[in-house]
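Undergrad: Each in C-alpha cells, the structures are laid out below.
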Structure I
Amino acid sequence: MLKTSEVYKNLYHYTTWDGALGILKSKSLWATHYKFLNDYSEIKLFRDRLVRLILPYVREQYEDLIKRSPHAKSKIDKEGGLDQAIQHDTEAFVDAQYHATGDEIYIVSFCGEHSNPHINNNGLLSQWRAYGTGGGFAFVFETQKLEEALILEVHNHEYGMIHLSDVVYSEDDKKVQEEFSDNLSSIADDVKKVFNHMMAPGDELALSGYQSFASCISRYKHHGFSEENEVRIVTLPTVVNKEYLELAGNEGVTLKPEKDRKFRTTSDGLVPYVELFNSPQIELPITKIIVGPHKDKESRAAALRVMLRNTDIEINCSDIPFVG
C-alpha cells in the first residue's frame, strides 16, 4: 500500500478562529475522541460489513469440523442449525474484537489535496460552510513531514496504534477490497485460531490481527462524507494500568509515558482529546494558512502575518464569496 505522502503532497486541516489560534499557540494538533465527531457512525459502521466479510471463513471452519466429527452436525442442528451457529459465532468474534480494542480512539481529520488547483488555493466550499460561523481557516501541512512527526510522536509515548491514512468510503467496494484485503486476511487467520482453540483448548491464545482490525474500523466511513476526501491521523493511546505495567515488567519492557487525556468545553459539554506533537523536538510542518471567507478576512490575514513573521508560513485569503 502506498504511503499517504505518495498520494498527497499536502493535507488541509480546516478549523475555526479559536482552533487556529490553539494550533499556533500550542504548536500541536488535537485528536478528538471519535464519539464526539460529527459522524455518529464513526468506528461502528464497519461492524456489520466485517461480519459479512469474515462469515465465509467461519463457515469454512464449521464445515471442516463437521468433516472431522460426524456427531458435530447433529449437535449443531439441535442448537438451531448451521447458518444460525455461523452467524452467531461470527458476530461474537467481531464484537469481541471491538471490546478488546477499547473505546479510546482519537482522530484528527484532513482533506486530501484536490485535483482542482483552485480548490487547493482557496479551500473547499463545503468545509467553509462547516467552519463558516465566525470564519474558518485551512492549515496546509506537508504530508511527508507529518509522517516523520508521527514517528517522533510514537517514540515519545505509548500507543496501541497510530497511523496517517486516507478514508475508505462505504460505497467504494473496489477500494475496500484493494485497501483492506491484507488486513482481512490477518483477521481471517485469527478467526481460524479462535475456532481451533475452542475445539482444542491448549496454550494461551495469541492473536495477530489486532492492528488490522483497528485499522479497518478506523478508516471506514459513510459515503455521504466522500466530498471531504478525508485523510486522518488515528491514534489509540495505551492505557498504562496495573495489568499493563505487570505485563511489561514480566517481559522486561521499559514503558514510555502514557499520553495525557485532556478535555475542552463546548456547548454540549466536555470533549476528550489528546495533544499530538506537543514536544519541543517536533515542529508542525505547516506550509500555508488559507483564511476563509469572512468580512474581516484581510485583517485576519494581516494579524496572522504579524504573528508568524519569523516563519516561512504563507498566508492567503480565499476568494470564495461565501458570507456564512
Structure II
Amino acid sequence: MNNNQFKPAWWLPNSHLQTLWPVLCRRDIKNLPIERERLELPDGDFVDLDWIGRNGKGPLVLILHGLEGSIESHYAKGMLQAIFKQSWRGVFMHFRGCSGEPNRLIRSYHSGETGDVSQVIKILLEREPDLMIAIVGFSLGGNVLLKWLGETGENNPIKAAIAISVPFELHKAAARIQKGFSKFYQWYFMKCLRERLSYKFQAQPPHVNPMLIYQVHSMYEFDDKITAPLHGFSGVSEYYSLSSSRQYLKTIRVPTLILHAKDDPFMTEDIIPAQHELSPFIQLEITETGGHVGFVGGKYPWKPEYWLEQRVPGFLEKHLAHS
C-alpha cells in the first residue's frame, strides 16, 4: 500500500539529500544513558549490546543496524531515545566486529546471518521468560530480520517487527549501487569494510587472500571474493540467492511493518515486493520519497523531524503491553 503519512522536508527534495542529511548533519542526540554488555556466543565469539533503560521492567525493543553500522549510526541513538520515551527498554545489537573491536573468529556478519539474532533473543528470554520483545531492523538488519521471521514462522517468540529500507533482493541492490551518484555509497561502504577487515586480518589471517580487500572495487566483487568464502558460500550467486529476504515474506507469522521509499537510491523500485508475496501478518507502507533510512520532514533545516521515530513507536505500541 502507499502511505501518505510521511511529508518530506521541502528543503530535502531528492533521495540523496534525504539519505545524507541525517548522516552528515544530525547532532541533536547527546548524553543518552547507554550501557554496554558483552554477550558470549556458543561458538566462542561475542556480540556487544548497547542498552538504554536496561534495569527497567517494560517491554524491550531490539535494534539491528545496516551494513557497517554501529551505535554511532545516525538512526541508532535517535531510535533508542524514541523507545525510551515510551517507557520501554531499548537494546542496540552490534553485529560481529561492528562495535569497535574485532570479533574473535575469522567469520563476521552478512545479510543472511540470522543465527546471532536468534541466539540473542534466546538469551534475553532465558533471563526473562515473560519478556515482550519487538525488533526494528534497518537496511541489512531489516533483511536479516525478515529472513529470520520467515525461517521461524509460527515458532518465532517476538511480538512485533519493523523492517526499514530493506534490500529484499541482494543482487539487484548490488547492481543499483554501482550506478550514478549511488557509487558514492558503494565507495563509502568499501572504505569502511577495508578499514575494519585490514585491522582484523593483521591479527587473524583469513583463509582467503587478505590483499583481495584492496583489489575488489564493487560490493558485488567484495561479496564474491570475501563475504561468500568467509561464510561458507560457493560464491556471490549462492550468497545472494540464499540470503535475500524476499523469498521468506510469505511465511512470516509475526505482526510486521515494512517501511520503504520508492526513491531509495540503494535499489530499484522493482525490488519492492508485491502484495501477493506478503503473509497476512505484514503491513507494507510505501512512500514516494524518503531515500534510504532518511524520511526527514520538518518546515525548517534548523528544526528537522525524523519521521521514523514517530512511526516506529506508533506501530509497536499496539503490540507491546505497557508494564
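Just so it is clear, none of the values below were taken in a lab; they were calculated from the coordinates. Not measured: the values here are computed from a predicted model. Cβ atoms are built from the backbone, for glycine too; each structure is taken alone.
Undergrad: Out of I, II, which structure matches 4.8 when distance in nm of label points 7 Å out along Cα→Cβ at positions 101 and 309 is calculated?
TA: Source structure for this number: I.
Undergrad: Supply the structure label, taken from I, II, corresponding to P(r) over Cα pairs in 10 Å bins from 0, in percent, for residues 221-284 alone with the calculated value 19, 36, 33, 12.
TA: Computing P(r) over Cα pairs in 10 Å bins from 0, in percent, for residues 221-284 alone on every structure in I, II gives 19, 36, 33, 12 only for II.
Undergrad: Supply the structure label, taken from I, II, corresponding to helix-only ellipticity at 222 nm (-39500 (n - 2.57) for each DSSP H run of 4 or more, over all residues; to 500) with the calculated value -9000.
TA: II
Undergrad: Identify the structure, out of I, II, from whose coordinates distance in nm of label points 7 Å out along Cα→Cβ at positions 189 and 269 was calculated to give 4.1.
TA: It traces back to I.
Undergrad: Follow-up question, since we're still on this one. Tell me which of I, II gives 3.7 when you compute distance in nm of label points 7 Å out along Cα→Cβ at positions 53 and 293.
TA: Source structure for this number: I.
Undergrad: Just checking, which of I, II has the largest value of Cα Rg over 2.2 N^0.38 Å?
TA: I
Undergrad: For relative contact order in percent (Cα under 8 Å, 6 or more apart), which of I, II scores largest?
TA: I
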